[in-house]
Structure P
């Protein structure tokens with residue numbers, strides 16, 4: 001992974017865990033405790049390609065009913081254009 005932030009150029013990235021939201025077609029999968037590097041200055045997060053491939057495989061397994069998710073949640077959806085402001 002990168003050792004400086006590609007977004008702001010800051011050189012201090014910290015190993016953390018984060019929530020990651022993966023979208024496959026119209027289906028969302030929320031994954032907690034995903035390892036990443038996070039920029040201490042702007043908060044940009046960097047995920048290893050192997051981690052992202054594992055998330056994609058997990059989401060595919062759930063979508064194909066080969067695995068059940070640990071939990072499900074209802075999610076509200078809005079279009080920004082509908083805010084009327």
Structure Q
């Protein structure tokens with residue numbers, strides 16, 4: 001049985017969003033990817049619950065949502081650190 005494409009997209013968006021949130025100049029793009037990962041992941045999880053049959057990719061969607069949330073947390077930390085360093089100059 002093949003994995004759901006939306007679950008794979010959620011995982012990829014979560015990974016890319018988390019990585020980009022570490023880079024100070026382009027972390028807003030990472031925030032956008034993380035938000036999209038959460039939205040697509042939640043829609044995918046809801047779609048999985050609507051089906052009576054078991055679909056592969058539920059854990060991929062969950063992992064993508066978790067990585068996207070981690071990306072948003074990293075974004076907040078990086079922005080806070082940048083603000084502290086800018087205020088101290």
Structure R
């Protein structure tokens with residue numbers, strides 16, 4: 001049950017991260033109430049990847065962050081589930 005909740009939480013956070021990434025195409029959206037609140041949730045996680053420098057105008061931090069979340073969901077959670085049960 002706990003693992004199902006964790007999986008849904010990771011999926012929800014991944015979805016929020018994708019929305020935040022898409023908001024970058026229209027920078028004015030960051031200044032809306034929704035953009036500011038979503039930024040409060042997403043920016044601390046993206047800050048963990050601040051050691052990755054942008055390649056010119058292309059920032060790869062959100063992509064790497066999304067891949068890490070997917071890796072946790074696809075590999076780490078099943079391994080933890082196998083250890084517990």
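Given 22 as the derived value for relative contact order in percent (Cα under 8 Å, 6 or more apart), which of the supplied structures P, Q, R does it correspond to?
Structure of origin is P.
If log10 I(q)/I(0) by the Debye sum over Cα atoms at q = 0.17 Å⁻¹ comes out at -0.84 when worked out from the coordinates, which of P, Q, R was used?
P
Where does the value -28000 come from, among P, Q, R, when helix-only ellipticity at 222 nm (-39500 (n - 2.57) for each DSSP H run of 4 or more, over all residues; to 500) is the thing being computed?
Checking each candidate, the match is Q.
Just so you know, all these numbers are worked out from the coordinates, no wet-lab data involved. Given the structure is predicted, the values throughout are model-derived calculations rather than measurements.
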